[in-house]
Every structure is written in C-alpha cells, then in structure tokens.
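Novice: Structures given as structure tokens follow.
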Structure 1
Amino acid sequence: MKFNTKVIHGGQHHDPSTGAVMPPVYQTSTFLQTSPGVPVGEYEYSRAANPTRTALENALASIENGTRGLAFSSGLAATDCVLRSFKAGDEIIAMDDLYGGTYRMFTRIYKDSGIKFHFVDMNDLEKFKSLINENTKLVWVETPTNPLMKLADIEAIAKITKEKNLLFAVDNTFATPYLQKPLDLGADIVMHSATKYLGGHSDVIAGALITKDEKLGEQLHFQQFATGATLGPQDSFLVLRGIKTLSLRVQRHCENGVKVSEFLNNHPKVKTVFYLLLASHPFHEIAKKQMKNGFGGMVSFTFESGKKEDAISFLEKLEVFTLAESLGGVESLANHPALMTHASIPEDKRKEIGISDDLVRLSVGIEDIEDLLADLEQALK
C-alpha cells in the first residue's frame, strides 16, 4: 500500500458493530465485564486501551512503517515515556539543537535523576562516537531541528547505534512520514508532537511514539499505562482525522514553503534564510538524500540589521500570518524563538547554537501563496 493510501486506510477497519466508516468516539472510561476479569471484548479500562485511540495508534504504526504506535497526551509526554526506560548512571546523547521543551525536560526535569545527558553536533560523528561508553543507552535526534532546520544523517547515526547496541530515537515532527521515515533509515523509535502536522488544524494537543520492534513497543506501552499519559478518545479522533489529509496538506505546505523561502532569500532586509531546498543551506545534500517529496513548510530567517527590534516590528505588522506558538496547522503562524518557543534555553546556549535575537520562524500554511507573500512584503516595509 502506497503512502497516500496508507494515511486513509492504513491499519483501519470499519466499526464492527455499526459498520461506521470512521471509528466512533468511544467516550467511555470503562467497559463491561461478563464475569470478574472477563471483559466482553479486548477492552477493560481506557487508560490501558480505548477503541478510538487504538484506531489512531494503528494508523500511526502504518504511516511510519512501524509495528506499534502509541498515542500520548502531548509530545513531551511521549518523550517522557521514553526517558522512563532509564535509571541513574545511564547516559543519553542528544542533538545540541533541540526544541526548547525537550531541552528543558532533559536539563531540568531529569536534572536530579542520575541520568547524564550529553549534547553534541550530530554531524560531527567522531565527536559523537567519542561520547559513547558502557553507560550510554539512548541517542536522541531531532531532524530537521526547530528552528534552524539543521539535519542529522539518520542512516549514518543508525549504523553506529546498531554497532554499539544503543537505542536510537528520532523526533520526526517537522518532516512527518510524508517526507521522511526514520524507522526505514535505521531508527528504533519515532516521536511526534502530533499537535503539529499530524493533527494539522491547531485544535488538539497530542504526542506519538512508533517503534519497529514489537517488544520495545510493549515496554513503552506498559510505561505509558503505568504513568497515565494517554490520549483521550476525542483528541484521538481529531488526530486520526488529521492524518487522513496529511499528504495533501504537507504537499501544499512544501509548495508554499519553497515560494516563501525564495521571496525572503531575495529580499534586501533579509540576511539569512534557513530552508532546506536552498543550495546555500549547509544540510541541503543530506536533505536530498533522506527527505522525499519536498522539504517542508518551516522557514526561518534573520535580518540584515541583526536587530531584535526589527524582528518584533515585523511580527507585530503581520496580518495573514498569526503571531503564535506552535506550527504545522493549516494556517500560517509566525514566531520569535528567543522570546517564545526557546525562551527556556539559556541565552548563552541559544546563541551558541545560532538562535539569535533577530531570528523569526515561520510555519507556512496552505493559504493562497499570493496572500502570504503580500503579507510578508507589507510587514517587511
């Protein structure tokens, strides 16, 4: 089954009791048992499993070519579930350019856990390998990164993690499986903030994990069940609905992203544009190798002036783009990473990885491109 068919039919079945084409929202916490410990079907309690969530989880596994999908109450809840696999003394190697919430979890929430985190440029494979020791258990990569669109060579890293018997997790939120399939490239776990492109309509908070190995999927499901970070049936329905149009939406995001990046790249007030299609982007070649069908709808840029004030003025003038957190919805959003999504990262660390005070991140939506370009033009005046 090809991808455009998978997003609609992958892992899906008509409702057995009514024949409903879309899975009903099973808004229930518990299920009938005919005798103690003998449920009518396979469901007992919705924290363990719910038919609506199961339909979503089957779809997630299908579109990422995995064996098990798990749906969480947020992307950070999904990340936390993975971290609960480790104990004091274990070490985790993570990409140095991470979403602010992930960095905050690693450095603050797990600060006193006894787990040691290393942050490294994953394109320096020798430096990465030098950090691996007998205590290393997990490698965590975000590619493309938020907001600078840095990439990591998934296949090259997977070769090392398999040789060293390490778990390898990839945050695939920005790319989506329409553009990139980490499990096919050698990763063990894929994570999504399903709030973003998978949901696609800015109306749900959700997260996902997908594994290649069934046993690992069972372990993560137990950790999810035992800690309770499950996705409710209504939100599960919304994400499942969103997935059905994923191909069409991401295709349009990519088309508009290309045109926005070209417009900004030729504008006299813009200094640097971060978009993977541009040959000037340092990770353009890796993008061509591991991303198919396009390069996404995320575009970041800086100003020739280098002034924070110019970035803020631009953001305040926007009319079609909405100044707001998040990304991946049908509507175009604009963001100031240093003051918004990445504010939890210390200033010196932000500057070290390239998140300057004049950096603007755009989540390019699926509106008519003429309206988007006109809005950028007037806001840059």
Structure 2
Amino acid sequence: MPEGTPIFPREPILTVRAPAIQAQFVETYLLLALNHQSLIATKSNRIVRAAEGRPVSEFGSRRAQGSDGAVLGARASYIAGASGTACAMADELYGTPATGTMAHSWVQMFPDEYTAFKTYCQVYPRAATLLVDTYNVLHSGVPNAIRVFQELGITSGGIRIDSGDLTYLSKQARKMLDNAGLPGIKIVASNSLDEYIIRDLITQGARIDAFGVGERLITSKSEPVFGGVYKLAAIEEADGTVTPKIKISENAGKVTIPHFKKVYRLFENATGKAMADYICVHDEQPDFTRPLELFDPEATWKRKTVEDYTVRSLLVPIFKDGKLVYDIPTIQESRAHCQREVDSLWDEVKRFEYPHNYYVDLSQKLWDIKQALLNSHEMK
C-alpha cells in the first residue's frame, strides 16, 4: 500500500512474491521498517489531530531508540502530519522541514535573561522563538521577551513554555503580550505532551498556537509496539498453481488469512467516506457495478448490502522481476496522500477511545478457503 495510507488489522499491507529463501532474507528488515515507521506515523497523526490545526513539531530525537529511530521517526511523523522536526539530519536526508527554538543553556550562558534574548533575536530576527521558562515564566521570561521584541521591532516571533501549568501560563502570557501590543507573537508549548494532554489543554482554553512534542511521539510511549507480522500465505508451483496456506493458533487472533490476496477500499459516493476494506483472492474479479454483500468474517450473521459506492485497489506493484516499477512519491506527496486518506475516514473511526469498528471483510470465496483449511487441520 502507498505510504500514508491508513491500514487496519488483518489486512495485507505488503505482499512479497519470491523464492522462499529470498523472501525470508528480507523478512526482518521489512518488519523493522514497516512496524517502526507505521507506529510513529500512527502516534503522530493522533497528536496532530488532537491539536486541531495547530502546528505540531517533532522534538523527540534525544529520547529516541537510537539514531535511526530518531531520523526515520522524524520522517514518519512529517508524513503523518507534523509540521516539522528538530532533527536536522532528517531534513538533510529526507526533506522534513527542520525547525526549533533556543535551549535553556543559551539563556544560562549569558549574564542575564534579557541579554540572552536580545542576542538571539539579533542573530535570528525573522525566526526568534524565545524560551521563557529558564527562571520564571511570568515574572522574568515573558517581560524580558516583550522588552526585546519591542526594542528590536519584532512583531511575528514567538515564545515557548516548557514547564508548569501550560493552560494557566499560556493564558497569562497571551494577556501580557496583547497588552504590550504584540498580538502577532505566538505561544509554543512543550513538556511531555501527547494527544490526550493536548486535547485537555485545548478543552481548558489554553492560548497555545503550536506544540513541540518529543518523547511520547518518537517512542509512541502509550503503545510502543506495532504488531505487524510476516507470514507465508501461499505457495506457487512451477506450473503457476497457487496453493493457499494457513497458520493456525490457539489464539484466534493469530490465525492468518490464507492465499495470495487483493485489497479494495470501498467509498460511499454520497459522502466520499471509506466504508470498509474488502479482501479477495488474487484472481477474483468482483463485480463492483452491482450491490455488494459484506459480512463479518467472525460473526458471519452480521451482513450488510452496500450500493452506490466506489472502490479503489490498495496494493500497487513496487518491484517486478527485480526492477522498480513504482514512481516513488516525494515526501510532500506522501504527506498530502496521508492527509486525504485520513480525511476519508469517519470521525467515529478516528476516536481516541473506543473507536467505531472499521470493517475488514473477506470475499465469500476467500472465507470459504479459510474455513476449508481450518477444517482440514481440525484435531480429530
């Protein structure tokens, strides 16, 4: 599936068709790449959606699991909607916009906070975001920032609050800036944020214009493992015959869906929203011009007939016969694709707690094949 496409449990997101030894050589790396970046992209998109249009910058490199985790995590976060990253290497390698503010150490290296702020603004007059919590946010940080902005005629910079009660401090700082005639100065907040804290801050009326999110994004702290697996689904004989294979488990959730498969996404024409994903055998040709009956693969009595819909095949070829046949999109194109695809999902599906179940259904033919394989291995 193209990068940036929302994916759901139980569906194939990558198919490898190769001699067994070659397919197994790439298993670990493919799982590493897909699991890690899908994990960080998912967490990032949740955080971005919680911010309700306010920019979110990825600040997590210092807490990432290794250098690759930092760089590739920054890349994934940008595709998923983050506005930029503090990881300059990710900008160099992948084009994710590098951004950032000053460090506390900058302020500490000067005789006083005012001098530190003024020097910084003289160096970066068009991109000055001053860190105001080194000593005291409201008694020194914001007043010194206001003084420097006024003296240098800066009207479009920012301040960053990195500790304390972000709701209270942002409200007070906003009043002070507005009273000083600086409504264009933005307030950036950081400090162990995630989607839940950001949602609460906004609900409480915090006057925050942008967020910097670090450790809880780059490590996906609340759910630090993405459970993608790599399983044999079929064997292709020399004559082209494809024999489906299944992995059975005492844990029903680990029973695989057999066969070489295709995946379609169904969109409701009236709204443009995604309704379900439909998995079928690779050589099936479903007639999507007619009403289509969907059923729950586990609770098969739950059935629904859909009409007036459009379908799109989700799996696209990347390599064929060892040659690249895919036009690799730019990171900006993948980011735009992600935004469109996420927007096509109902808000109920994107709910943080107890989301509506998005249906991933099997064709009747594929369901029958799975049941036949299960029955053939039934313990007598």
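Only the coordinates and a few stated rules stand behind these numbers; no lab work does. As the structure is a prediction and not an experimental result, all values here were calculated from the model. Cβ atoms are built from the backbone, for glycine too; each structure is taken alone.
Novice: Quick check on the output: 1.7 is distance in nm of label points 7 Å out along Cα→Cβ at positions 245 and 333, derived from one of 1, 2. Which one produced it? The partial results should precede the final answer.
Specialist: On the way: 1: 1.7; 2: 3.5.
Attributed to the structure labelled 1.
Novice: Next question, about the same structure. 0.98 is what came out when Rg/Rh (Cα atoms, Kirkwood Rh) was calculated for one structure; which of 1, 2 is it?
Specialist: Computing Rg/Rh (Cα atoms, Kirkwood Rh) on every structure in 1, 2 gives 0.98 only for 1.
Novice: Quick one: log10 I(q)/I(0) by the Debye sum over Cα atoms at q = 0.11, 0.16 Å⁻¹, for residues 21-84 alone came out at -0.33, -0.66 when computed from one of 1, 2, so which one is it?
Specialist: Derived from 1, not from the others.
Novice: Figure out for me which of the structures 1, 2 the number 0.70 belongs to, where FRET efficiency 1/(1 + (r/R0)^6) of positions 45 and 213 (r between Cβ atoms, R0 = 30 Å, to 0.05) was derived from the coordinates.
Specialist: The correct label is 1.
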